[in-house]
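**Q** Take a look at these structures.
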Structure P
Amino acid sequence: MSEGRVAGVVLAGGLGRRMGGVDKGLRPLRGRPMVEWVLERFSPQVDEVLINANQHIEEYSAFGWPVVPDRVAGFVGPLAGLHAALAATSSPLVATVPCDSPFLPLDLVERLKAALLQHSADLAAARAGERTHPVFCVCRSTLLPRLEAFLAGGGRKVEQWQGTVAAVEVDFEDQAEAFSNINTPEELAQFE
């Protein structure tokens with residue numbers, strides 16, 4: 001197992017409340033499910049792909065990658081998806097992206113991983129448009145016990161957890177629009 005091997009996880013475990021309770025990743029964008037656009041850009045960047053989903057498991061399985069549901073009950077958010085992926089892989093690094101960001105950077109993992117290794121950090125997250133995009137990250141799988149403890153203690157916010165580990169932010173100002181995510185039917189219509 002090479003030290004730089006990266007497992008990539010597409011986070012599709014939410015309830016899609018702002019999308020009217022519809023599974024966002026499966027919503028069509030320009031004739032294809034949104035998650036398919038994400039997988040197309042993300043899968044070439046990693047050594048293995050996992051999809052974190054808690055419903056519509058069969059539909060997500062049809063994309064040909066293993067589907068890992070949350071191991072923490074109650075749809076508690078993206079950290080539960082990261083937790084499930086960390087528990088499911090033997091890769092030393094795990095990269096996460098949301099299922100509703102079909103335009104993500106093609107060099108996302110390469111740049112995050114380089115910064116993580118250069119700074120001997122535990123986690124590297126993307127920053128663009130004057131804000132951090134914490135669910136676009138690469139982290140070390142050795143963080144699993146710390147994440148488990150954070151979740152067990154009721155922690156849910158990605159930024160809050162990332163603040164407890166040795167994290168570095170990576171500037172993607174050159175492609176800030178790549179982090180556009182689609183949360184509502186109105187946003188989906190804009191990108192159609």
Structure Q
Amino acid sequence: MMIKKDLKKDEKAVVLDFLTHGHYDMKISQPVAQVVGEEYFSLLEVIVRDGVHLKVGQRVYIGDGKRDEVKFIKRRMEFNDLTGAAKEELEDIIKEIVDEKPDRFLSFFNSAGPITTRLHQLELLPGIGKKHLWAIISERKEKTFESFSDLKKRVAMLPDPEKMIIRRIMEEMEDSDKYRIFVPRFEKLHEHEGRY
């Protein structure tokens with residue numbers, strides 16, 4: 001008997017690209033959007049309801065309830081499946097998501113722990129080596145970080161923490177590292193196995 005794991009699903013997503021007539025390899029021409037989930041950064045292709053025109057940066061509901069703009073989620077995508085336009089927008093939209101909920105990402109600096117005896121989660125962020133790692137751990141023992149600016153002020157010579165988070169999310173979406181912090185790794189489903 002196969003046990004189904006809890007699938008992490010985004011409730012809301014942000015539009016990266018909207019294709020009014022879909023793309024060339026679709027059997028039926030219909031409006032399609034490429035979106036990124038706000039919580040788990042899922043890259044999804046969604047079929048849009050007839051008569052609905054989406055704008056880049058627009059938030060859409062993709063949860064299990066009644067959806068106003070989205071007819072259904074067609075598939076989960078890899079970074080390389082995105083259109084050129086969607087790839088162009090992705091980093092800016094991730095920055096907006098991080099800006100809107102900084103506490104969620106700041107908590108990583110306050111609670112990250114070791115992965116192995118030689119590697120700490122904080123070291124997965126671009127720009128953090130052993131020196132910054134020990135400075136962050138030492139400071140957070142005294143008092144948790146209250147904001148990105150507080151973190152930057154208390155840890156000498158630390159690169160911009162918000163930019164490090166954004167860069168790491170991008171790296172995980174591009175699947176360039178076996179470790180994941182912010183973007184869960186999803187098992188690949190074959191097209192016939194079901195939708196998102």
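**Q** When Cα extents along the principal axes in Å is calculated, the result is 58, 43, 29; to which of the structures P, Q does this value belong?
**A** Values: P: 41, 38, 30; Q: 58, 43, 29.
This figure was derived from Q.
**Q** Could I ask something else about it? For the read-out relative contact order in percent (Cα under 8 Å, 6 or more apart), a value of 18 was computed from one structure; give its label from P, Q. Show your work: numbers first, answer last.
**A** Values: P: 25; Q: 18.
Attributed to the structure labelled Q.
**Q** Related question: Out of P, Q, choose the structure whose coordinates give Kirkwood radius over Cα pairs in Å, for residues 59-106 alone equal to 12.3 when calculated. Before the final figure, lay out each step's value.
**A** Numbers: P: 12.3; Q: 13.1.
This value belongs to structure P.
Every number in this text was worked out from the coordinates using simple rules, so none of it is lab data. As the structure is a computational prediction, the values presented were derived from the model and not from experiment.
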